[in-house]
Each structure stands twice: as structure tokens, then as C-alpha cells.
Structure 1
Amino acid sequence: MSLHPCVALCRRLSILVLALLMPLAAGAESPPAPVLAERYHDGVDPRAYLVSEKLDGVRALWDGERLRFRSGRELLAPAWFTAPLPRQPLDGELWLGRGRFEALSGIVRRQLAGDEAWREVRYMIFELPGAEGDFSARAARIRELVAEARTPWLQAVPQFRLADRKAVQRKLDEIVAAGGEGLMLHRADAPWVAGRSEVLLKLTPWLDAEARVVAHVPGKGRLQGMVGALEVEDESGRHFRIGSGLSDELRRLPPALGSRVTYRYRELTAKGLPRFPRYLRERPLTE
């Protein structure tokens, strides 16, 4: 049975489109798969870990040629910024310093390759994706690569040892008092792994997570005409509201629908919702 001419033409066009797209798909690169941290807990023996400060920056992965966000999307840093980077994968944070995330986020959002504001940004390296050896060996190699690059904006995240849990708590208190976020603990004997794993732990004086803004809840009383709370959706699809932590400026110009925000909370309720969530910051849409 012969096909109707229109049907035959559509099929031929479909085959042609697939033929054109297949080489592009074959050449497409998968987004980098970074290691992600679990939470620190009291059963951890810190002697098995190298410890570093938890930096409040923008995660950036270098594949040897391009700088990318954690999502895999290319991050358009100036050519002079990436030119000295080694031709091997790096994992780290773009960082301006403690308490300067909002300023950093503004620089990254602009995506201006010639932006002189990048002169202040440092690329703080804490991992070598796919590299051989345990983490102590990789940390040593990071220091070597940074020394070879001889550029002030490429730096190794300092790693140090802590003798026991009391020492961990003292160091956490010291960093938080100075305006830092917390600590990261990476097993010194661990090979490189992708994804969420207990080889990497984070310790902060609060719990934090991210959620997507799905609605702006109108304010009442003093907040009439502004946003009273953000309705958000977490990774599990659960909805809840975040009202604390929003400045009047944010209530007038809140994070856009669909944007991701970071919030802090004390614990989860029996229903699995965060207790006393407090807005912390908006994450770049491209990150």
C-alpha cells in the first residue's frame, strides 16, 4: 500500500532532521558530575579527614577548555581569567571573600567577558575530577598546579587536620565568628567519586537547602503591596512558605518565579517540612 504524498514527505523530512541532529548529539558533552557533600554527624572521626573552610561562592568546574556551572552550562569568564588555567579538569568555587556572595552573584549574572569586576574574583580549587590517587595526593597536586600557574586568582583551598570533635567545634566557632559559613571534611584516603557521597561532609551551625520559587504570597498590614512570603517547592515536590529573612527591598522586588533560593532551617517537622525556614539568598539561574 502506497503512502499519501504528504505522509511520505513528512517521513522523509523527519529522517533528514534526525540525520542532521545525530552528529550534534554524538558530539555533545555531558555536564560535569561533581562530588556533592553529605551532612557531618557526631559519629564521624575527624582524624580520617582533611578539613577546609566552606566557601560561600559559586561552584565552577573547569573541563580543561571551558568553565562551567554545576548545571553544565558554560560560565562566560574573561579570556584572561581562564587562559592560565591548566589543561585538566578542576573543581572549585568562584569567591570574592566572606560575606560577599551577592556581589559575586552580580558579576556572574552579567556574563560580561570583559568585566573588570572579575579582577577581584578568585577561583578556589578543592578537587581534581577524575584524577588518580587519594584525596591527600590530589590536594598536594592542586597546590602544585596552582604554583605552576603563577596567577593570583587561581588558589588552592587550604586543607588542614583536626585532632578530634572538640577541635572541629572550636574551628567551626572560629570561622563562623569571623563571618564564614562552616567547614568541609574530605576523607584523606578517598578516591575521587562523582555525586553525593560521605567521602565529603559539610558542617554548619544550621541546616540549609535550596528550593524553587513557585508563587509570591501577598503581604498584609505593614507589608501591604509587597510580598509577605515566598511559596517554594523543594526537590521532593513539597510546597512551603518562606517569610523570614526577606528585607523590604526583596519584598518589593522578590526573586522571580522559577528562580532557586537557598534557605536555612533548624530541623524537619514530622511531615518532612523545614521548621522555621529563613531566606538566605537567591542562586544564579544558570548555576
Structure 2
Amino acid sequence: MLLLLLCACLLPAEARAGTAPPLMLAGQWRDGTDPAPYWISEKLDGVRARWDGKALWTRAGNRISAPPGFTRGWPQQPLDGELWIARGRFDEVSAIIRTTPARPQEWHAIRFMAFDLPAHPGTFSQRLAALQVLVRATDRPGLALIPQQRMPNTAHLQRLLQSVVAADGEGLMLHHQNNRYLPGRSEGLLKLKPWQDAEAWVVGHLPGKGKYSGMLGALLVQRSDGARFRIGSGLKDAQRANPPGIGTLVTYRYNGYTATGLPRFARFLRVRDEAPPPERGR
């Protein structure tokens, strides 16, 4: 039987190997927004990464130990993208990129799915055109382009969202055609999902009952504002047998808030490898 473990101490800060890259971050899609001026792509469940022309970096500024052959021949221009294998394989990607030294045979399955050119001064439409030419000219197996498309109206957009989610995708990203690349939260880059998600720290393990007797029943987690709540659904049996440790940052999804301000229908999604850096203003 698992014991109830509570951690009242301060959670440790994330150690970083470098300065967090100046990434543009997405806002939330709002109903009533016209999708016609936006380029639309699938929101991949990969690991956000920045290529600076010489090395790959995580969102929080940790260098990714990719094997030299993976990035050989890549362009000198900075690239924004996601390290990705396929839908539903985030845990596998995360484990591979955290392994040092890197195992080249495991990296064969990963692609860096590029979606932006951070140093290009133009609009997103101009950056996308330049990125398409650049990726085609590079012609390396580890470098690919996230497909982008246009939707004429909200009905078409919602049908696309439903088809992506039905195929185990997370949702959509919408990038306004005239948006410039600026670090921080951008109103010209939006994410659209059928639920909301957020992060919280694991502060306790609550024992299971019935078929989960002797295993984890729920995670006790704490948000950055100090509020605590349980996450009992979305966990696989392997995670219940070997739950995320105290102090681990996890991502959960939810549907709005209760009257007390806690997330409604909180459901475990994944362990987050590192805390995001403080957001910069635009």
C-alpha cells in the first residue's frame, strides 16, 4: 500500500544550462475570431526546441544533446520547431532527448518539425515561404516542415479540429498571416484545443482503492498560486505503479473552473521535463 506523502517544503527551482531562447508563445483562440487570415497547423505533442544555427535548445534554455549526424547540414539560420515522432509518443521523444550521451539509433525516429524562422524580419506568410524553400534546400532526414493550411470560416476550422482530435491529436495552432516574430505571448499566434491545459507540481501520492489497491490512486498537486487539488484520471497503470516523484512538474488538462476556482475534470497528460522560463513582455 502506498503511503500518503506530502511535501510542505519549497519546491526546487529548475537548474538551467543556459539562457532561455527568446521564443514566441501562443495565446488562446477566442470564439468569434475569423480564421481566414490565419495559417493553420496541427499542435504537435512533441518537445519545443530552438535551433540556433549550431545546437538545439529547449524552451527553458537547456542544450539538447543530439547526435552530430542528426543536425549535420542544417542551415545556419535559427529555426523554431518541435522534436516529434508521432501522435501519442511524447514520452518516447522526451526520454530520447534526455538520454546522454545520445543514442544515434534512437534519434532516427525523431524529426525536428520546423514552423518558424525567428530571425526573419517579415510577416509570417513571408517567413513561411522562406522556411519552405530552406527546408527543401537542406534536404536532411531529421528536418521537416509542419504542414500549414488555410480555413475559410469557423465551420471548416471546427471540422478540422474534430478530425485531428479524433485521430489522437492535441489540437490546432493558428498563426496570423501578418504576424511578426516577437518574443513573449503573441496575439498573432493562437492555440485551439477542445480543453485547457496547465502545469502543477506533485506534492503528494494518494493511495488507490479497489483495483488500484497498492498503487497510486491520485496525485496531489499544487499550482503556482498555492492551490492544491487531486488528479486521479488519465494515469496509466505503469504510472500508478511508479508515479511521478514529489517535486515533479506535470501537465494536466481540464474544462473550466469550479465555483472555488479549481480546475474542473482535471486529467493527467504527461510529466513535464522542465519548468518554462518566466514570460517576457511583448
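By the measure distance in nm of label points 7 Å out along Cα→Cβ at positions 138 and 218, tell me the structure among 1, 2 with the highest figure.
Values: 1: 5.2; 2: 4.5.
With respect to distance in nm of label points 7 Å out along Cα→Cβ at positions 138 and 218, the highest-scoring structure among 1, 2 is 1.
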One of 1, 2 was used to compute Cα Rg over 2.2 N^0.38 Å, and the result was 1.05. Which label is that? 2
For distance in nm of label points 7 Å out along Cα→Cβ at positions 250 and 274 computed as 1.0, the structure of 1, 2 it came from: 1
Say we calculate distance in nm of label points 7 Å out along Cα→Cβ at positions 66 and 266 for every structure; which of 1, 2 gives the highest result? 1
Highest-scoring label, criterion being mean count of other Cβ atoms within 10 Å over residues 34-41, among 1, 2: 2
Suppose relative contact order in percent (Cα under 8 Å, 6 or more apart) works out to 19; of 1, 2, which structure was it derived from? 1
For which of the structures 1, 2 does the calculation of helix-only ellipticity at 222 nm (-39500 (n - 2.57) for each DSSP H run of 4 or more, over all residues; to 500) return -5000? 2
Ranking 1, 2 by distance in nm of label points 7 Å out along Cα→Cβ at positions 170 and 186, the structure that comes out highest: 1
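Identify the structure, out of 1, 2, from whose coordinates semi-axes √(5λ) of the Cα gyration tensor in Å, for residues 74-121 alone was calculated to give 23, 13, 9. Write out the running numbers ahead of the final one.
Numbers: 1: 18, 14, 9; 2: 23, 13, 9.
Checking each candidate, the match is 2.
Every number here is computed from the coordinates shown, using simple stated rules; none is lab data. Because the structure is a prediction, the values reported are computed rather than measured. Cβ atoms are built from the backbone, for glycine too; each structure is taken alone.
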